[in-house]
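Structures incoming, each one as structure tokens.
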Structure 1
Amino acid sequence: MHHTQVVVVGAGYAGVAAANRIAREGAAHVTVVNPRDEFVERIRLHQHAARTESAVRPLRSVLRPEVALHVGTATRVAGDGVELADGGDLAADRVVHAVGSGAPRSLPGALSVQHLPGATALRDRLDAAAPGTPVTVVGGGLTGIETAAEIAEGRPHLVVRLVASTLAGGLSDAGRDVLRRALAALGVEVREGERVDHVGEGITVDSTSFTVPDLARASGLAVDEAGRLRVDESLRSVQVPTIVAAGDAAATTARWSCQAALPLGIAAATTVLAELRGQEPPAASVGFTATCVSLGRRRGLVQPSELDDTPRGRVLGGRTAALVKEQICRGTVWLARHPSPLFTRAGDLPLVPAWEAA
């Protein structure tokens, strides 16, 4: 008797949510393939680097008991299974491609907080740094802002500067004012309108851009310029529809974030479950409600937004915003453990595949 097999490649927020959602329905045997047996809280990697919080927990602690875990590296994904570096290939009726994203080597010699090895290497460099060592964080996005603030608060003996062409371009003017005041209070020197093209003295952290692992492209699948799998409105590969993408690995117009990764993981699971039942899957959707930024352990920013991620309304700052941000960080792990389809049905906006929007 054939038992339906689903293989989920990647165990970040999207992959864990997809695996748990499918397994909970009992419609298939689910196997997660991941290079390590740890779950990495991507949104805490800047805290990991500053030694203010842990970003790692056992992967089994966030997976349902019935989900199988194969610790290994996928070298090819196809419509009928996954090839692994250790030779233990897995056959599958459906594959969920959820490999997440990382940082390209755009600034040679710089460190990164966009993946665990980089954040660990940065932590080690910070541990060994002498008082007065300059730390230059390059990039004015939320990752760079959170990293600069966390290091400045947790390592006050270091000299932290943030270099950005634009500071928090997605926030309102009021939101950027809150950021500037908080960074100034922490002693972070902010240099806006500048670029960095080489690594100088001290420690340099590059947080300027993201890319995805090359698995989809290496598998001969249709991808966008960043290597994300080109998908239809239900997150199915436009080339091999039995492969479904989730999170940052899916070429959609949603902002790369855990705020999008969780509903995209749930939506990918919804697509898989619908097809296993012989039904046409619904179009995926995702909506934003706010942008939340941690500015060390005692300060934060909450910027309300429209569903399309446009900032709106009054911003919240200070300790209250820090508490809100911390609760959201904890809530993401809970939701990955207990994914609900209701999370994607609260008036969210239909996703447009990025390759169609271009």
Structure 2
Amino acid sequence: MQIIEAVIHGIKKEKHKADVTEQPNDKTLPIDELLKKLCEDVLKIYAKTTNNYGTLSADDVYYFPHAMEKYYEKKSTAVVFTKEVTHLIAIEMKKSSASNGGYVLFLRYDNQGRDWLLVVMLKLTSRTGINENTLELNDSISFDLEHLHEAARIDIEKWRTNEQPYLSFIKRSSRTDDVTQYFRNALACTDYTDSKSHTTQALDAIKAYCLSQEFTPEQTRQVRRAAYDHFDNKWNANESVNLITLSAIINNGEPQSFLDFVKEKQYTINEQFSPHKKTFSRYKRIQGEFGTVKISFEANDLLTGAVNYDAKKKILTIKDISQKLANDIKDATGDTSSDGSS
């Protein structure tokens, strides 16, 4: 990670009080080891906490996207831009009685050739420290990085080309009293609700997870079937898939394992999303029998061409069968012709 520029501003507000005071900073932070350590710690926690993806609202009532545009085009400096955004946050904070103040960190950085902007509200916490000389205990004030509730990150290149989703953010789950809503309002965060994208990402993550866990083919089939049944049940009930619940279904022995994998590999899946039937149906297992013949294959095999069905002739063709199966068929039919191998 390479820090391009960083600015921090303060906002004073007590919980359940309306008074809000801004503490603007007139300069960017020096890019030193202290800042690098803070940013690395924040990004590490953010990666574990992110649970929603989306875009910036196109509604003109939101100023943040316009401020971003001016900043990117260098029509305003980092200090001017971040002051404007801090003011937006302060206005929304004033509307939220239960919110309290903190310090807004703006971090623009480059990671693996990609340009990012992170906006995060940091709170202070008191911890017990020690005087290294006298060995006396004392109070130490520091940022509470373990509890990030207000943060958003933008992939600037994707934002410029409108490749969705380019925004990720933290959103408290299923809370009607979500006091962090003011932060997302200020930054015009809008949920990304493309069910096909989320479902595709989920299926890709499941496939990669099974490989990473070195599941046997049968274990993988069981996971795929469980995922399909869960998606199908939710689709029929017109309900959302919950990523936490899905994680427990995929690996009930380690219910957090799949969720951790999704975050670690940065799959863009909302914590809750609507399942896309045509997409998850590729995990359906097709089974049947006629006479003494029994068949069973994944619906995805039809998409890849491993199995082909001629609807007019009602002929099912299976391609690339194993050599063992080919040999068994030859033995059963008494075929003694050479298979061409030496």
Structure 3
Amino acid sequence: MRVALKECEWETVGEDLIVVFDAREATTLSDPDGQVAALLEELRRAPRTAAELSAALGGRGFRLSEEDVGRGLRGLDSLGLVEDADGRTLGDPDEDERHFSNLSFYGTHATLDRRRTGFLRSMREAHVLVLGVGGGGSSLVQCLAGLGVGEMTLVDQDRVEPRNFARQFLYHHADIGLSKAERAAAWVRDYDPGIKVNAVDRWVSAPEDLADLVPGVDLIAGGLDGHPHANLWANEAAVRAGVPYVLGGANRSQLMYLSVDPGRTACLACDYADRPAEDGPEGVAYRIAENMKLSNPLTGPMAMQVGSLLAFEAQRYLTGYEPPRAAGFRVTLDLRQGLVPEWQPLPKNPECPVCRLAPPRGDEAR
């Protein structure tokens, strides 16, 4: 394997080597004889194998075997400073240019065992079912397209209206009166013809309304309006299929998102089961809030924030660059408190009838 050094800088201070990769933190390595600095310098010259590095260091007076260098490289790998050189690009200049920033992002998380191109390919091979292409959903579509998701199925039954333009930037004035799903799909095709996109103009009134759309999908994301139980229906469709579900939205003063990993975390129905008793003050307030008909207060910055949060969580599930942050949690960002996130665990209900529908996963399937 040819090993490449990531973008880092270092300086010797006494017998220590101070190395900076991420500007917010520094790593101090003991290097009394300077061999770590020499190893970094040789890696900076060009990607090398352990054998090539052993020879190069020998020419500098350091007698290190290939095995010694290999251990040193693994140490640098544990600090996130090196990666597999052959996994830095896709090999197609046009594609490498298109995904320059994506590859750079994944380079932060790449290791000798996990290539940055591997993360990107996972995204390019993924199929996401997007529920709703209105406020947060339209921003989600844009984020997923930028990340290079391979396929999207977009579900919505609304038409484009002038009031949408404060927060939905997929659409143009010429689109007024036309299907949001169709116009959002057209935007994706214009943005990146390499992304396969399907438009579904449909009202969702039960889990069964999504049954024909879920097969072959890797993740469901978005949020449905129009009925208080619409997202519960989407939750059930996701759990039945064993597909992660990432949901978000907003009210007058809070943004919110959560994710459901079927068979592993609480689902939305678990959370619903924990609602206050309907005959008490909290239950009455909950019911009133649930059924209130409000003018939509979602502005452009709010919608984009929701969309980006959902896209990040979707990216975590689809690539595994880090674990999902909202799995089994409701994350709220209070507009009155400067959007500082708070994590509230979703109560897992062992008797949840929806969770019981999840197919076996992991060790359970063996």
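Could you tell me which structure in 1, 2, 3 was used to calculate percent of Cα pairs over 37 Å apart as 37?
Values: 1: 18; 2: 37; 3: 33.
Derived from the structure labelled 2.
Computing FRET efficiency 1/(1 + (r/R0)^6) of positions 202 and 266 (r between Cβ atoms, R0 = 25 Å, to 0.05) for each of 1, 2, 3, which one ends up highest? Each step should come with its number before you reach the end.
Values: 1: 0.05; 2: 0.95; 3: 0.35.
Checked 1, 2, 3; max of FRET efficiency 1/(1 + (r/R0)^6) of positions 202 and 266 (r between Cβ atoms, R0 = 25 Å, to 0.05) sits with 2.
A short reminder: the numbers here are calculations on the coordinates, not readings from a lab. On a predicted model such as this, the values are computed, not experimentally measured, just so you know. Cβ atoms are built from the backbone, for glycine too; each structure is taken alone.
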